[in-house]
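Given below, in the form of C-alpha cells, are the structures.
All of the numbers you see were taken from the coordinates with simple rules; none came from a lab. None of these values were measured; they are calculated from a predicted model. Cβ atoms are built from the backbone, for glycine too; each structure is taken alone.
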Structure 1
Amino acid sequence: MKRKSLGIVSLIIAATMLFTACNSNSSKPSESASGSPEASTAPSASASAAPSATAATVEKDPDQTLRLVFLEPESLDPNAAYDTGTFSILNATQEGLVRAKNTGGADEIVPAGAEKWETSADGLTWTFHLRDFNWTDGKPVTAQHYVDSVIRLLTKDNAFPYAYFGYDIKNGEAFNLGNAKAEDVGVKALDDKTLQFTLERPVPFFLSKLEYPVFYPVRLDVIQAGGENWASDPAKQVYSGPYTIKEWVKNNSITLDKNPKYWDADNTSITSVVMNDIPEFATQAQLFESQQLDVTGSLQEYVAKWKQDAANGKFVGISGDTPLTGFMAFNQKTGGPSGILKNVKIREALSLAFDRNELVTAIYGRYSPAYGFVPKTLASGSVDYRTTVPEPLKALADQYENKPEELQKLFHEGLKELGKDTANLKDIKLTFITTGTGATDKQRQEWWKQQFEKNLGITVDMKVFGDTKLYNQAKNAWEFDIMTSGWIGDYNDPLTFLDMWVTDGGNNYSSYSNPEYDKLLKDLSTVTDEAQRLDIYKKLEQKLVAEDFGITPTYYGDTQRFVQNYVKDFYFPIFGPVYDWTKAYIAKRN
C-alpha cells in the first residue's frame, strides 16, 4: 500500500482506491485521488479470506475465471514498485522468497521461491534455500537473480522509492548513499540455490519485508534487452510467478492467465483473471449484485445494505480495521503555486479547516476520523499504539474545527509572516490536485473545495486529472499546493508510517524536513527498549502532525469487502497486495 506507500502509495483511482505502500499512491492505500474503496487493505482481525471447503464437498466450476475491479500497475519493474496496484499484479506474476497468507487474522509468512530458511542465533544472518523453478523462458531462477534485485534496488542512480527497505541489510544504506561498494552489501549467492543476507541489526519483521516486490528476483539480461519501455510492456517480461499478463489496456483493463510453467501450477485453480475499470461505483455495485463481478469493496449506502445481505447469506462480508491512513500533503519544497505552503501557520490552518466526521459519514459512509498519522491495528512492541498514544491533532481540532473566524485569523497570521496578507482572502488561490472522474469522485472533490473556501475564505482551484500518469507528473513537478494521498502499512510497527517523512525520503510527498525529526529516526536504529521506542514514536508523530504540520491525517481506513459465495480461498493480506487469488478457486456457480 506504502512506498506505501505507499509505502507508497498511493491514491484512490477510479473504482479502486490505490495506495502507495504500501505506499498508497497510485496514488499506496491513500485518500487518494479518487474515491473507491476497493484497494483499501485487509482487516487486521476478523475474517480476511473467502471461505474454503474441502475438495470432497465442493465441486469446482468448469469456468475458473475470476472477475475483479481493475488494479493498474504503475510499472512492471519489481524494484520500482511502490503502490498497491503494482504490488498486487507483481504478487501474481512474479515469485518472491516468501508470500503472505491470511485465512482470518494475522498474515502468515509462507515459503514461495524459497522452500526453507534458517536464521542465526544473533538474528543477523538469514540463509534461504531456493526451490527448483523456472522463468517462463525456461531458464532457472537462481540466487543471483535475487542478489541482482537487491543491488539494483539500492543503486543510488536508480532512485527507487523503496530503496530504504534495503537499509536493514549490512551496508545497504551506505551503498545507497554512495559510501560503500556493491560488493560490500550483505547479500550473497552462496551457490545457485542458496541466498544469504547479513543484516546491520536484528530486525524482527525482516521476513515480512521480503514478501514485497522490491525484493523479487530480476533478470538483468531481460531488462537490458527490453530497452526503455521494458517496464511497461508485458510482452518484454519473463515471469516466475503463478500468472502471466495476457493483455493490458492502459487505464482500462488487464487480463492475466495461469502460468503453466509455475512450480505450483498443479495447485493453482484460477485459469484467468479479468480486471476491468469501473469508474462509477453504482455500476460496480450493479455488476456485483448480478454476479458479473466476483469481489468488491463498498461505500456510502451500500455498506449497511450489503452487510445485511451478507448476514442473510447472499454473499460473504469481510469487515474490520486496517493499517491505512488517508492524509493531505502540502507542498513544502516550493511553497506551491501560491507560494505560501512553507509557512507553518498556513499549514496548520489547512490541517484544521475541514470536518473529519462529516468526511467519513457524509462523503464515504465508512472509515473513522483521523487526528494522528499512525492508524489503528498497529502495535509498538506488546502494546496497541493507537489506544495507548493520544491522537496529537485532536485538541487543536476541538479548538478550531468548524470555526471559520478562528481559522481565518490563523491563516492571516501566516500570511503576515510571509508579507502577503490581504483584506480579501478570496485573492488567495490554492491549487488542489486530484484524480477520479466518477460521480463519487466529483462529490468528494466538491466537498473539499467547499470546506476550504467556507472555512478559510480562500479560492481553491481543483485540478482533476483523468489519467493517473498525468496526475503523477503534476505531483512530481510540484505543481500543487495540496494533494490527497494515503498510506498502508508495510509491516506491523509504527515505523512503517513514520519513517517515510525523513528528509528527501522517496515517499515524502510534502518535502517535509526537520533535523530533529531525522535525528529521532536515526536514534531508533540503536534503541531496542520497548518503552523508549514508544516514546520516540510519540514524539515523531507529535512533531509531524501537530507542531510542524508537515502533513495532515484525514481518516483511518477500514475494510468493507464482499465476495461471492462461490469464490473460495480468496485472501486479503493485511500488508502488501490488495488481494491474493493465487490459491483461490471457483466453486459451482448458482
Structure 2
Amino acid sequence: MSKFSLETIRHSAAHVMAAAVQELFPEAKFDIGPATEDGFYYDFDMSHRLTPEDLETIENTMRQLINRKLPFTVRTMSRAEAEQFLRDRQQNFKLERLADIPEGADITFYTCGDFTDLCRGPHVEHTGQIGAVKLLSIAGSYFRGKEDNPMLQRIYGTAFADKAELHAHLQRIEEAKRRDHRKLGTELDLFSFSDNVGPGLVLWHPKGAFIRNTFESFWKDEHYRNGYQLLYTPHIGRSTLWETSGHLEFYRDAMYSSMKIDNFDYYVKPMNCPFHIEIYKSRLRSYRELPLRWAELGTVYRYEKSGVLHGLLRVRGFTQDDAHIICTPEQIEDEIAEVLRFSLSIWHAFGFTEIKPYLATKPAKAVGKPERWAKALQALERAVHKAGLDCEVDEGGGAFYGPKIDLKVKDAIGREWQTTTIQFDFNLPERFDMTYIGEDGQRHQPFMVHRALFGSLERFFGILVEQYAGAFPVWLAPEQARILPISEKQLDFATRVCREMRQAGLRVEVDARPGSIGGKIKDARKERLQYMLVVGDKEMSNGTCSVRSRREDQLGEMTIVDIIAKIRDDVDKKI
C-alpha cells in the first residue's frame, strides 16, 4: 500500500509523461496535466501528430524515468521570475495559466530530471514511488475548452500503486469496450445517428424503439400506481415564458436560437417545468388538491458542443422523464422522501442495487434568499436521512433555483452514473406567482420539487445497453424467443408454435433460413437472445421444443404450454 494517494501518484505520472514527451519531442509546448478520477492526461502543442505507436515509445521512456527514481524538487518563484522563465522557453500556454494564479499566492515549479513544470503539486518524493503506469489514448482538445482556441493533442493515461491494481483497471476498460452502447447499438440494430439529420439527434430503429416503448409503458404504469398524473406539453413556447422562468437569463447558452412566429419570439424548450406551471395556473387551486404529482415524458432540446456529444449519453434532443410535485410547505419533506423511495424502487426493477445520493448545494450563480436556500437544504437532508441513506455533499452543484439530491448508480462493472435528480425549487413558484387557497381561506405560495428519474430516456437506454451488455432481460427484449427448425420439414410446425406463443402475448420469431442448426444457434447467441427453441423430427412428433437458454444452456425438451409459462414467469418477475 502506497503512502501516497492515487491522485498524487497520477499527478506525478502526468509530470513524468510530460518529461518523456519533452525528451522525445523537444519543440513541444505544454498546457496542463491534472490527475482525473480514473487516471491523468496532459495537453501538448507540437507539429508531430501523435500515433498509437508514439504512445508505446513515450510509455517506455516514462518507465526509464521511473526506474531512475528521480526526485521531485520544488522551487517558489516571484511572478516576474516565473514570467521570464516561461518566456525564455516560449511556453505561452503556461504563461496564460500563470496569469490565473491570484496575486499573493505562491507560484511553484516542480522539477523532475530535465523537466520543470508550473505546478502547485503535490508529488511523490521520487519517480520510483509512482508504481504502475499505462498510456491509453490520444485525443484532440481545445485550449481552455474553447473552440476558437488552438487545438492541442491530449494523451490519456492511468497509474496505480502496483501492477495488480493496474491490471484489474485495464480489464475493466476492456469490459467497458465490450459493453460500449455505441458498438452494441449498431450490432443489435437498435439506433443510429445521421449527418443529414444532425449530430446528437437520435434515430430509433424498430428493436430499439420496442425496448424503449416497453420501459416507457412500465414507467407510466408505475407512475399511475404511485399517485402521479401524466401530462403532455408543446415543444416550443414564447420568449415571455422563458423570461419569467429565468431560463433566458441563467440558461440561454444551452438554448437554441429563437424563431419568429406572428411577430413573437419562440424558443424550443430546454425544460418542461414552465409548461407544467401554466397548467397549474389554469385555474384556482385549493390546499385540498395538494400534493399534485405531475409527470411527463417530454422531449427537450439543449445545445451541447459537438466535442462533448457521446452516443446516447450526451445528445442534443432527448426525452426527459420529468415530474413536478407541487405541495404545501407542511408536505414537502414527506414528498421528497416519497420521491426517493419511488426512484429507488424503479432502479431496483432494472437490476441496479448500488445507489448513492449526493446533496448538491447553492452554486455561485443563483436566485433566491439565503434563508430559503438554507431551509430547502435542511428539508432535503432530513428526507435523505428519513430514507435511511448516507449522502455526500456536492458543494455548489445545485441548480440556479434551488438545491438538489442527485442519485448515482453503479452498473455491473462498477462504474458510477449520474441519474435521478430531485430539485427543490422556491424560485419558479415565486416568479410565476403560483398560489393556492389554504385552510384559512387565504392565498399561499406552494413549494415545488422537480424530479427526473432516469434523467433522459436516451441516456438511460445507453446505460441499460451497457449494464446488460446488450443481453436484455426477457421482459425488455424485443425478441423473447426464437424457434429454430433443423430443416425445412419442421417449418410448418415451427410456424404453428410461433403463432400459439404470439397469441399468448410473447414476442417470438422463426428462423426459416436454410443452413445448419449450429449456425442458427450461433447467430441467436450473437444477438443475445434469451431462449432458443430447437425443433427436429422428435420434437415435432412430441409437440415440444428443445429449449436452450442464454444462461443455462440446455433446458431440455419442454411442452409449448410449459415454455409459455416459463417465459411469462420471467416477465412477471422482471428476471
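Can you say which of 1, 2 returns 62 when percent of Cα pairs over 16 Å apart, for residues 239-326 alone is computed?
Comparing all candidates, it corresponds to 2.
In terms of distance in nm of label points 7 Å out along Cα→Cβ at positions 159 and 279, which of structures 1, 2 is highest?
Once distance in nm of label points 7 Å out along Cα→Cβ at positions 159 and 279 is tallied for 1, 2, the winner is 2.
Given a value of -7000 for helix-only ellipticity at 222 nm (-39500 (n - 2.57) for each DSSP H run of 4 or more, over all residues; to 500), point me to the structure among 1, 2 it was derived from.
Of the options listed, only 1 reproduces it.
One of 1, 2 was used to calculate Cα Rg over 2.2 N^0.38 Å, giving 0.93; which?
Going label by label, the one that fits is 1.
For FRET efficiency 1/(1 + (r/R0)^6) of positions 87 and 119 (r between Cβ atoms, R0 = 30 Å, to 0.05), the calculated result is 0.75, so let me know which of 1, 2 that is.
1
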